[in-house]
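Multiple structures are listed underneath, in structure tokens.
Nothing in this text is a laboratory measurement; each read-out follows from the coordinates by a stated rule. Small disclaimer: the values here were computed from a predicted structure and weren't measured. Cβ atoms are built from the backbone, for glycine too; each structure is taken alone.
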Structure P
Amino acid sequence: MKKFISLLLGAVMLVAMLGMFAACGKTEPATNPDADVQVEATDDFKIGFIFLHDENSTYDKNFLDGAEKATAELGLTAEQVIFKTNIPEGNECYEAAADLADQGCDIVFANSFGHEPYMLKAAKEFPEVEFCHATGTTAHTENVANFHNAFASIYEGRYLAGIAAGMKLNEMIESGKITADQAKMGYVGAFTYAEVVSGYTSFYLGAKSVCPNVTMEVQFTGSWYDEALEKEAATKLLSNNCVLISQHADSMGAPTACENAGVPNVSYNGSTQSACPNTFIISSRIDWAPYFKYIIESNKNGEAIAYDWCEGFEVGSVALTDINEAVAAPGTKEAIEEAKAKLIAGEIHVFDTNAFTVGGEKLESYMADVDTDPAYEKDTEAISDGYFHESEYRSAPYFDMQIDGITLLNSAF
């Protein structure tokens, strides 16, 4: 599959033309996205992608768009890129991964949390192929040389989207549309996983940073993608007098419910402005193109791929859509840009322990479950220097606290 001599010669030529690319560790910036390795059409390099759903899911479409962007910029042909969509979180994932390896793929990537054990199984069976997996938690402890996890500091993007929500709440209060004690947001969540908890908490804290009175209710669906359930969840939140809705779910269910009700919405994984022009404010998302370019460039250069990769605004891995000025409150863009600059500079931290309490108490210490094991034992002190260090000890989120101000309406998932 992987022709080592060809790769070494290719690496030498690339070094001569472009200079050496820096190896990327877990917390260091990825390869410069502007220093592209062009993959020749005659090269036998291939990359395969496994997606849980297809372009109808906002989550999967975001990955598809990133893959198409990265492979196009690196000059890969259609024959060098293989997409497999609608692959369940079961043995079908292993079968898809094995098939891609048999087709000569040098790299196989999968995008859903439940794909992880099947990707690991394939990695052990095909040691000459690199298996990369988004949102997973075990690569840094499994230490299988060709198995890798990746994520991005999306909690920072959600925090900024939360600022847009808080600004909208302030506008509604100032205009007399609601009172300060009616500043209640709703959030449609998929599961009670740390990834979702981290996401809705960072969104809430962003809103709270500009609208101190805000509260939030969360309704879970028990599914990553179910338009009917997501619309039903949003409708329940609206009936509970939530005046703004956001979500960590992958369909148009919640945004559509908001548009029908005329309630502002902060979406996820891409703009819904064309379908919801009267309610969409902004969306945060992970841009996967920098990671895809990093793993392809690393493979082509014969360089090691990091076990656990996590990047943010600095390399373009976290992104915000354009603001819908017709719905957003005046000054939203400026407030977001100011907070973004402070996040990048390290002047503010999303999970600053001065910004939230748990059971009425400020936290000075918290053991997080970073090194995942069957018992989900807490193993890593995550609070130091006055804030919770999210996605620093592994790429996937591990913030799982239930903070004051957020009410869970159900918790069965």
Structure Q
Amino acid sequence: MPELTSSGGQRCHDLTETRCLLPQLGSGPDNRSGGGYLTRSEYVNLVRYASDRFVEIVPEIDMPGHARAAVVSMEARYQRLHAQNNEAAAREFRLLDPADTSNTTTVQFYDRRSFLNPCVPGAQRFASKIIREVASMHREGGAPLSTWHFGGDETKNILLGSGFQNLDGTDASKGRVNLAAQDKPWARSPQCTAFIASGKATSVDELPSYFAREVSKIMSTNGIGTMAAWQDGIKHASGPRDFATSNMMVTMWDTIFWGAADTVNSLSSQGYKTVLALPDYLYFDFPWSINQSERDYYWGSHGTDSFKAFSLAPDNLPQNAEIMGDRDGNPFAVTSAGPAPKIEGIQWQAWAEVMRNDQQAYPRLLALAERAWHRAAWERPYRDGERYALGDTDKVDKTALAQDWAGFASVVQNRELPKLTRAIPNVRQSILANC
């Protein structure tokens, strides 16, 4: 499917997006930032390089949302083969319903072509083709693929979200739109209307979880034992048994002040392998501090410095409410409820479209590693019914936290930063030499 690179891997000023994708966030029309792709041999070598260093690469090909490059590429493929009167081949991997007129705006303010349509026959064929090819590259790289991240997140119309109101709304903090003119994804897709009428789903809201279940069957067929997904991709599933893979892993991205403790308890109790991806602590594309000159996104945190990442207590999420406020610094309370959840691990996120250099990751990345690999004495054990709130409870040993932080900061400053200062320029030179 050459269009995945010849169209989807390019950025240019083509409003029809038949030759490329439109540039966004300052990426420019010449592929210097935002375009490009890995060749097959480059990916195989990357897998081999990682495996030699005991690192497992987990590919995420996001479906059905965040799929604009795939949808646009397969439309370019359709047009090419249609012009050759090869209609069967043209429709083989088509990812949209051409009769869909849904007025939908994605989180990135793109149109409905950013959503792969789960109701069209080409969607599962496309997923099968991609998974099969990537699994083949992992085998060639000597590291058979054991985990695949489905994605599944943000299949929604942002204008129907909490940040917007109708034209006659009076909330000064919200945008005003004609809500009656807005649709959920695939709401006006005739193929999805027929699909729902057949009883395979009760509404368009269930389509991402339906598609996740179908893709899990493809993964199992390709020998992949673990399927991962963002939490909103499986919210209409009844539990891990809905999926064909042996294990089901969920990446949980609620903030603590928006109820992460309750969400992780719910996911764990259902049997999901839960990975914490807390935006208020683990999104390193957020600003370091509350400053209008700081770059990056700020919807989940207006400031995430190294100490905040270091202070995270992943095994007892309610505890964190006693150390840090919400995104505006305001106190909030969390009370633990139910048995201690089982946490598979934690991961940091870096949405690289707003990152321009390595400095935005370091040294926060070192603080994350400390919390992922070491449980400190000041991390309290989880107990059902304990309440925590900044300035209102005093359960955490803050002196021990301060001493631990001082020791960590000293090691970073005197030992790790000098090593990074020497290493990163060499890494850059190596990258330039191999381009």
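Supply the structure label, taken from P, Q, corresponding to mean count of other Cβ atoms within 10 Å over residues 325-332 with the calculated value 16.5. Spell out each step's value before the answer.
On the way: P: 16.5; Q: 13.9.
Computed on structure P.
Name the one structure among P, Q that log10 I(q)/I(0) by the Debye sum over Cα atoms at q = 0.12 Å⁻¹ of -1.20 was derived from.
Numbers: P: -0.95; Q: -1.20.
Here the read-out was taken from Q.
If you rank structures P, Q by relative contact order in percent (Cα under 8 Å, 6 or more apart), which sits at the top with the largest value?
Values: P: 19; Q: 10.
When relative contact order in percent (Cα under 8 Å, 6 or more apart) is calculated for P, Q, structure P comes out on top.
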